[in-house]
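Asker: Some structures to go through are shown next.
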Structure 1
Amino acid sequence: MSFFYIWSARMHRHFGIVFSRKAEYVSAVCDYTRAVIVNPRLVKAYLERGILLWRELGQAKQAVEDFTAVLGLHPACAEALFFRGLAYQGTSNYPEAIHDLSEYLATEDVSWREDAIRQLSLMRLIWDGIEERG
């Protein structure tokens with residue numbers, strides 16, 4: 001049953017991308033939520049819902065919770081570290097963002113390596129500026 005919700009969520013996400021409809025993203029999040037209710041160990045549902053919450057809906061705090069759930073279930077999920085780092089950036093929690101992106105870069109995953117390097121450099125500059133003013 002949880003895979004039905006995953007499939008449905010991906011369809012809503014697709015239509016959200018194609019037609020730029022925020023309502024489709026919200027529907028996708030609802031379906032991912034149903035999937036994790038049916039199967040609370042469904043890592044992919046937490047990961048994909050977190051990405052939608054962070055990137056498409058601007059709900060970084062909730063996204064951090066989903067990526068943290070992924071890492072609790074699958075500690076070696078490099079993708080969750082990368083996206084949680086970006087979500088932490090969205091909450092202005094730069095120390096945690098820097099930590100997660102640094103941890104991501106220590107993995108063998110190369111999917112987001114260039115983006116992680118760029119974002120990490122930017123966040124270090126921001127954080128250094130905050131500390132200097134502090």
Structure 2
Amino acid sequence: MNTDHSKLIVKQVFNLLRFAFIIVPIVAGVDKFTNILTHWDQYISPTLTNMLPISASMFMMIVGVIEIIAGIIVMKKPDIGGYIVAAWLTVIALSLIFSFKFVDVAVRDLVMAISAFSMARLSKVLS
């Protein structure tokens with residue numbers, strides 16, 4: 001395979017990942033206010049819910065704002081945004097694993113974290 005073709009493939013993979021990590025965090029963040037996709041409060045550990053000084057719904061709205069900001073950072077600075085999204089998804093996955101609730105979602109989030117990390121690494125190659 002020639003170098004130009006390889007670069008094109010890497011660029012296409014990067015663009016696909018970038019698009020996904022702009023759209024998904026923003027949509028998930030907005031949905032924290034509407035609960036159309038799911039009722040997000042169910043994903044919070046009861047232990048954490050009891051420790052919060054605010055309601056679970058308010059906490060999820062704050063999470064939503066953070067996710068929207070993360071998607072915007074990916075749009076503007078994919079190298080930095082990719083690492084932020086990867087870390088965020090890892091924290092979410094670990095909290096789900098430790099509460100041993102929604103372990104299937106935790107696995108999915110870890111795979112997405114690896115993908116976001118990969119996007120950030122690819123952005124370095126392409127810059």
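Read the figures in this text as sums done on the coordinates, not as results from a lab. Remember, predicted model here, so these are calculated numbers, not experimental data.
Asker: Taking Cα Rg over 2.2 N^0.38 Å, for residues 12-51 alone as the quantity of interest, name the structure among 1, 2 where it is greatest.
Answerer: Top value of Cα Rg over 2.2 N^0.38 Å, for residues 12-51 alone goes to structure 2.
Asker: One of 1, 2 was used to compute helix-only ellipticity at 222 nm (-39500 (n - 2.57) for each DSSP H run of 4 or more, over all residues; to 500), and the result was -28500. Which label is that?
Answerer: 2
Asker: In terms of relative contact order in percent (Cα under 8 Å, 6 or more apart), which of structures 1, 2 is highest?
Answerer: Top value of relative contact order in percent (Cα under 8 Å, 6 or more apart), among 1, 2, belongs to structure 2.
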